[in-house]
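The data blocks that follow each hold one structure.
Nothing in this text is a laboratory measurement; each read-out follows from the coordinates by a stated rule. Remember, it's a predicted structure, so these values are computed and weren't measured experimentally. Cβ atoms are built from the backbone, for glycine too; each structure is taken alone.
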Structure I
Amino acid sequence: MKDYMYKHPKSILNKGTGFLSGYSHTLNPYTGCSFGCTYCYVRQMPVSLFHEGEWGEWVDIKNGAATLLKKELKRAKSKGRVTIFMSSSTDPYQPIEYKEKITRSLLEVMVEESPDFLFVQTRSPLVRRDIDLLQQLKEKVRVSMTIETDQESIRKHFTPEAPPIKARLKTLQLLGEAGIPIQATIAPVLPSSEEFPHQLRSIVDRVCIDDFFMGDGSGGKRTSRLGIKTKYETLNLEEWYSPSAYRKIYERFIQVFSEDQVLISKHGFEP
């Protein structure tokens with residue numbers, strides 16, 4: 001049973017910092033994430049550590065988010081270029097979004113008062129619901145779909161509450177067919193097959209590869225504290241938990257994609 005609470009935040013846009021310093025702002029429709037992925041670096045951040053309940057078991061819903069965004073976005077645009085990463089510490093299309101439509105309300109604001117660029121990071125097929133709004137943002141948006149592996153057995157071991165890989169691939173295909181800029185994001189790199197690049201080749205022409213060591217904001221220390229290495233040991237796949245493991249994936253992908261279509265870590269998330 002998930003614990004949902006309605007909150008009334010005083011602000012909604014946050015300054016882009018650290019790994020996301022290339023963005024002027026980050027935007028999180030929710031606090032917490034019911035997907036509760038075992039490796040999520042947010043588990044080691046204050047938003048999780050100082051909140052009651054296990055990460056994945058609670059979500060705070062930001063009431064009035066659209067009204068706040070409308071005001072803050074207009075103010076931010078008056079000061080200069082506005083680029084937004086949605087979302088840095090939650091999934092904007094986690095299951096509660098079906099009912100609450102907070103993310104959709106934020107997109108409606110951005111269609112009316114568009115930022116210079118919006119990056120939407122998700123692992124949920126629900127994003128296809130908002131194709132009508134995403135289309136209106138044209139080249140000012142990119143939807144990045146997390147697809148860490150092509151193997152369901154691996155996905156179930158590391159992210160049992162997350163949507164199936166097949167549904168994510170289908171969603172990327174639909175977004176692409178609708179003319180929405182997309183990318184597949186292999187983040188973090190999980191064990192996968194040699195067929196993985198071929199599965200993505202017919203769907204996307206842009207791939208981002210990131211791992212625990214480059215992408216958790218602490219050189220892998222946050223992930224290490226989560227005990228993720230033991231999951232690899234349980235599967236006898238220790239060689240995949242290494243700062244150099246991403247090279248194996250990269251080499252596979254540049255055999256199928258051109259090198260300029262395969263981006264590494266921070267570069268793949270930049271505006």
Structure II
Amino acid sequence: MPPAPPPPPGFPEPITADPPQAIARPLLTQSWLDLTFLHWAVDPADAAPLLPPGTVPDTLDGVTCVGLVAFRMHRVGWLRLPGLPYLGTFPETNVRLYSVDEHGCRGVVFLSLDASRLLPVTVARIGFRMPYLWSRMAVRHSGDTVTYTSSRRRPGPRGAHSRITVRVGERIGEPTGLEHFLTARWGLHGAFFGRSTYLPNTHPRWSLHRAEVVECEEDLVTAAGLPKPVGGPVSVLHSPGVPARFGRPARPAGIRPP
């Protein structure tokens with residue numbers, strides 16, 4: 001068997017704290033507020049079967065991660081229309097993996113996205129084939145702690161849940177390489193109607209804070225098809241949030257649209 005061809009120069013693309021391109025005419029706009037990022041190391045062999053065609057696990061020093069990210073979605077809007085104050089505003093908790101495609105584009109892959117608004121969940125599932133799930137959810141603040149709760153309604157597994165409380169600490173002046181790797185992601189890999197797609201996004205540079213886990217009880221990671229995380233997270237971060245813009249999807253995955 002002939003050897004596999006070498007990867008193209010610059011493969012994969014560098015990790016950058018700022019987006020590599022602007023999106024002048026967004027397909028979607030939204031803000032992500034009060035985010036907490038929990039990450040555990042995961043075997044790339046466990047992650048690979050859950051990724052869309054044309055992508056493989058993105059690794060840093062041979063390690064990849066599963067992320068459990070809880071936050072408030074705020075004012076989702078289409079094109080250049082104003083974001084919706086009620087239907088476009090809701091708590092969300094997602095389980096995500098990290099991917100890279102044959103063109104070197106790094107991205108995230110969502111295994112599940114629990115959200116508390118039924119209509120956006122329905123539109124996202126039917127219109128975009130995104131794995132959104134309808135859940136009871138809340139985000140509560142008490143001093144320097146934030147608590148996120150979710151309990152899945154439908155589709156199943158019904159009752160899959162999470163309860164996460166973190167204590168927010170000092171602002172990070174310069175994130176580590178791992179922290180950039182986990183948060184500086186400028187696209188989404190997905191499979192829509194059987195075709196691999198890359199959806200680019202932009203947002204201002206993250207303002208990240210150290211955070212400490214006070215409580216973490218969840219089964220969303222195993223419900224998404226991964227082994228139960230062992231031990232504590234390898235990274236716990238918090239951010240007040242950013243406004244975000246999504247551009248037009250590109251096919252095949254990884255070719256950035258103009």
(message) Out of I, II, which has the highest value for distance in nm of label points 7 Å out along Cα→Cβ at positions 57 and 73?
(response) I
(message) If FRET efficiency 1/(1 + (r/R0)^6) of positions 25 and 145 (r between Cβ atoms, R0 = 41 Å, to 0.05) computes to 1.00, which of I, II did it come from?
(response) I
(message) With distance in nm of label points 7 Å out along Cα→Cβ at positions 33 and 249 coming out at 1.4, pick the structure among I, II it was computed from.
(response) I
(message) If relative contact order in percent (Cα under 8 Å, 6 or more apart) computes to 24, which of I, II did it come from?
(response) II
(request) Assign the value -2500, calculated as helix-only ellipticity at 222 nm (-39500 (n - 2.57) for each DSSP H run of 4 or more, over all residues; to 500), to the correct structure from I, II. (result) II
